Structure 1
Amino acid sequence: MLTLKNIKWTAPDGGEILNGIDFTIESGKLTVITGPNGSGKTTLAKVIAGVVHQTEGEIWMDGQDISDLDITERAKLGVAYGFQQPVRFKGLTVRDMLDLSAKETLKEEAICGLMDQVGLCTKDYIDREVNASLSGGEIKRIEIATVLARTDAKVMVFDEPEAGIDLWSFNGLIDSFERLKKENDKALLVISHQERLLSIADEIIVIQDGKVRIQGPTEEIMPQLMYDERSSSCPIGKDPEWLKEFQLSKAGA
């Protein structure tokens, strides 16, 4: 279980990006955070992972205060994070990355299973370096595979996992998330505005202007998100560009 209490984050230029975020993510459930571009979603994911440190507030995981821990310390406790824009590592192969994530030397069968989940052919990628020779979509898939390899993870955070993923691979990713939901020791948090991901979530949290605007079970929130952009009763305010973006995502992966 992961609990955020009054999380705030102010950018170096003084801009207030997060302004009092409160919610709890339970183990065995998938929570999707969505909202307009620039609303603070990626910043929130980085704060949870420890990439950046909140300027105010507390983060608790399974009853332990992890607010002051850095990204390495949180990773050791079981926080796994998939970057929106993954880092490249010259000199490390895909096999190396997966072994490091799993904290063991993986057998070929396990590696093939992970690569299959992200739609990559094992023989074509396993010995390639994670460097500039890989495209943005390829590096994104490998990043997701390294998170999936973390069998010891208690909290798994994915920042827009659909980016750079084709339809076939996306379907496999959906299957992976549904399988992970059944492992009751993991809390899943996904940043996305893709309808299929929203539809399989147990809970949806909508963030706007650095605050939680609405949150609740998917069966309650999805109908509200589907309101026509002209509706004055739109639960996240009159933000037609955000609604248009969400509605257009239904035609995507």
Structure 2
Amino acid sequence: MTKEGKVKTILISQNKPEPGKKSIFDDLSVKYKLKLDFRSFIQVEPIPGREVRRNKVNILNHTAVIFNSKNAVDHFFRVVDELRVELPQDMKYFCITEGIGLYIQKYIFLRKRKVFYPKSNLEVDFLNLILNHKTEKYLFPCSDIRKSTIPDFFKKHKLNFVESCMYKTVSADLSDLENVFYDVIVFFSPADIKSLFDNFPNFKQNDTRLAAFGESTQKAITEYQLVCNIPAPTKDNSSIVKALEIYIKGVNA
């Protein structure tokens, strides 16, 4: 790795925000006059409802559903529609954040359903919320790639819980980026790193700095024999934006 140069261009491995919505990186881009591009390295593909049923998952055997992402919401209700399941009025929905809880309004009327989410976005608060409803029979619609936190929690506390894979995460086609280079690439999951090498098996880091959010993402970078230059969160930097700013401030000075 040569001496670290100034940061002028950054690639964020996420979808571009919807029109009219602000990105958490916008202020950073303006402050340091950065060229900021967004490109999801992964994409989600549905698992057909008939395959979910073939795996002996009966939605109506459960009294509560856990949602840890908007993708989980979309694909759960897709499967419900494909299988022509009529959800009972007393079905409960436990969402890891308020934003996901509000997103459910796309599919159901909140006043007629029971939706629960923690007061903060901390995972521990969500898990404590679950402990206040120990008697429910939980269904966890998820991807083939998911963190083990929620399943491990349910096993530890011996709660009634079934997880059902309703969608899968696959590498996106990044072939158009083959001859495009960025000063910094920001990753958010191990699947992002896998996608990079699925698309470019001979990828060399050279002068590109890599930022990674989360321990599992940082571990994946190391496993592919790359260097994580900008890790987050850390004791000093709780967010990836803060970590990027401190790094850019140093090398751009």
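So here's what we get for this one:
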{"quantity": "Source structure (of 1, 2) for mean projected area of the Cα convex hull in nm², computed value 13.5", "calculated": "1"}
{"quantity": "Answer label among 1, 2 for the case where mean count of other Cβ atoms within 10 Å over residues 11-18, calculated from the coordinates, equals 12.1", "calculated": "1"}
{"quantity": "Winner on Kirkwood radius over Cα pairs in Å, for residues 131-210 alone once structures 1, 2 are ranked, highest first", "calculated": "2"}
{"quantity": "Of the structures 1, 2, the one that 2.7 was derived from, the read-out being distance in nm of label points 7 Å out along Cα→Cβ at positions 35 and 75", "calculated": "1"}
{"quantity": "Highest-scoring label, criterion being relative contact order in percent (Cα under 8 Å, 6 or more apart), among 1, 2", "calculated": "1"}
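Every number here is computed from the coordinates shown, using simple stated rules; none is lab data. This one's a predicted model, so the numbers in the text were calculated from it and none came from an experiment. Cβ atoms are built from the backbone, for glycine too; each structure is taken alone.
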